[in-house]
Structure P
Amino acid sequence: MNDFFSRWRCLWALGLIGLVPGRVAAQEGLRLATFSVDATPPIGTPLAYDEMLWVDQPLSCRGVVLLGSGLPIVLASVDWIGIANGGQDAFKKAFAEAAATLPSRVSVHTVHQHDAPLYDPTANQILTPYGLSDVIVDSVFVRRTIAGAASAIQAAMAQARSVTHVGFAKAEVERVASNRRILGPDGKVAQTRYTACRDPKLRAMPVGVVDPFVRLTSFWNGNEALAVLSFFATHPQSYYRTGGANPDFPGIARELRETETGGVFQVHFNGAGGNVGAGKWNDGNKENRLLLAIRLARGMKKAFEETEKVSISVDDVDWVGEAIDLPVAGHLDEAALVAQLSEESASVLDRKAAARNLAWLRRNRNDGVSSTVNGLNLGPVQMLFCPGEMVVEYQLEAQRMRPGRFVCLAAYGDYGPGYICLTRHYDEGGYEASPRASRVAPSVEGVLMATLRRVLNQ
């Protein structure tokens, strides 16, 4: 019933727009609006791991609104480490109201930078009775960011441009991505090659399973590029825990490309990079941040220059989605987590972790809230918008599912489930599949792969 009235209000709002004199013609056909606002937290407020001490480089919340094919579609990417549980609800509700659409037609993701905020109001609510309110993130700052982005969406929609073509291309990114999971002779994870790795022996190990290609989908009005969406699967850390907010090398690459193209708007999405990082190529020295950014930007540049364009109309656009009940990890025990929260001698970091685990557990078992996998079909292009820190094998398999299509995947939607690994990874061990990192059960692979296949084939 609530969904019915939400849909009715959205249709009513869109009808009012169409009745404004002189605006009817402007509302016809496929159109695109772009928006971007600052998402940098105030000094003295929490980042994901440390207190915010200074601004290295500003963070942004940016995205596009696609209009003309049913209710508007909003795609957003934020330079934060994650937006989890009720945080997703807050962003989607505000953006949907701003765009006169439904929350189910809004997808919000993060690039997963680590010198950046984590937004999980569900966990924050759990922590509040213990005197730990806002230890995860400054709530006032987040509300201001969401409101600012919503206002930017409304303003942008009034300036939406006609879309005549969609472009797509991929290019290899050299010396950035490498798999983090190093297996020993017994087939178990022997070591983890994190994104900054100072061990020369680990850096000398093979690249491993990665998707080396950056994929670009672009929107065009004739020969004018309106916006570029880029997708690349890797952890984005060059180095972190500096106390200075920064968008790390993917954010720098995004800015380099906007400058090189004379201001073509770009939104970057992190793909299924849960078990991928730059560790083979990065020893953590500060100069590597720019080097990694340049390498990623070169791949983006090559893909943009090789873009294939096809004409597109509203009939070529389709938004599909499916609720997915991710199986909850067996190690999540509510009584044990509550006891950990109640232990005053425990560190704030441990109590925050317990609250985040409890938030995911209760949201799934008690509230019956599902995650979602959404798909946007744009002629020959199919985009997938997924939850959690998915390992790269999901992305590679999604591409194999539709070999005749150009498949792009954005992970790091709902940050609540943590790492989403393959079934065998939980037996192999390693950080990604550990109780510390993953809040889903090993059976998740079958559930998620089947969902990806259904969404891709709708």
Structure Q
Amino acid sequence: MDSAELIDRLQKIVEPGYVLSSEMDLALYGYDASLERGRPDVVVVPGSTQEVSRVVALAYREKIPVVARGSGTNLSGGSIPLKGGIVVHFSRMNRILEIDIPNRTVTVEPGLITLDLQNRLLKEGFVYAPDPASQKVSTIGGNLGENSGGPHCLKYGVTTNHVLGAEVVLYDGTVVWTGGKSQDNPGYDLTGLLVGSEGTLGLVTKVILKILRAPEAVKTMLAIYSSIEDASNTVSAIIAEGIIPATLEMMDHLIITAVEESVHAGYPLDAAAVLIIELDGMSDGMDRQAEKILEICKRHGVTDIQVAKDDAARERLWAGRKGAFGAVARLRPSYMVCDGTVPRTRLPEVLSRVMEVGKKHGVLIGNVFHAGDGNLHPLILFDERDEGELQRVQKAASEILKICAKVGGTISGEHGIGVEKIKEMPLVFSDRDLEAMRQVKTAFDPEGILNPGKILPDPLSLPQNR
């Protein structure tokens, strides 16, 4: 089917104004927040499950690749149309369909902005806990596809811990439901399989999410350190004490400097590292828990602790953390983020080795990450217009992921595999593991049209004797 015929067929499914095919549109939908690039044949913006179903059925009959897309904030190339085809953009499907307080659920469409959902639920006294730093722009569908986390994942878990069910369009356009409002569903956990599958198994068109009562009280602290090792050891000590804060976030000196120049959050410019420690829950007992954390921080070399006195101060501290990725543009025009995860107790060692990797390859690295669950985000700063520098960055990123794997960690905590980390999959999975995943992919997508070229390496590209 040529491009003109494909566009004509799609315009019979979706209103003509929602089928995009200009050179500008195709360029805009050919990239995301990663370094990868592609080019779709056409972009379609459906308004309903029925329209998504008909688009996918057409793609199946004609063997045309289909890539689902939300806001395009993906950091591993997961929303790149590597093999052209149809990009299904969910921006119109952005409604909250039901807030069910008695059952503690909310049903939404995939194009809903995460922060919009959270703000709406707060009016009812409830929260949707996962809070990726991109929450102002990222969508629920994208969060589901990547199994996103965020600062509060230490206490509340990542996206998969909050998804109860989903409406899914399968490879041939068939529409099915998985899971539901019930906490216990018989049969295969297809919902769990879909979360984190990066759009390679189906297109989610509705999601049932678990919601929680908003905490009665919140206490946010900024702990300041003269060494990153002391800050890292504090994290392990807090958890070992049996205290699970809502968040334990760390930033090193390079990131602190960039953030202060950008956001003016009040971070000390002479600190080697800072921890954002947040407690939430019942008011009764929170001060005692905060005092215990203060004692632990003092035992591990804290130089100062600032406690947010009101909501404005708390929001200022968080504005710095959540604006960190954007702030590094003041230092270099591009960055690659390595989303590896390691055991908490190995943080000091791994952070030291990350900095050694930066020196070895002659690249600047800043660290901002979810320290509580060991989810690192080394930001390797560079200029992608410099081909030689880009190659050094890619080597450094791969080396960092190898370090994470060797200490018992893994290669992604929340950003997904996409295109960027395919070659690192054998670091944490055997050939048999990968083949089992390929069989799952084939069962869900026998023609290989759903987001092709993502997550799983071609078996022919793998080294034979690892």
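Only the coordinates and a few stated rules stand behind these numbers; no lab work does. Keep in mind the model is a prediction, meaning the values are calculated, not measured. Cβ atoms are built from the backbone, for glycine too; each structure is taken alone.
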* Assign the value 28.6, calculated as mean count of other Cβ atoms within 10 Å over residues 141-148, to the correct structure from P, Q. => Q
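Could you figure out which one of P, Q the value 22.5 for mean projected area of the Cα convex hull in nm² was computed from?
Numbers: P: 21.4; Q: 22.5.
Attributed to the structure labelled Q.
Between structures P, Q, where is mean count of other Cβ atoms within 10 Å over residues 125-132 highest?
On the way: P: 15.4; Q: 20.6.
Greatest value across P, Q: structure Q.
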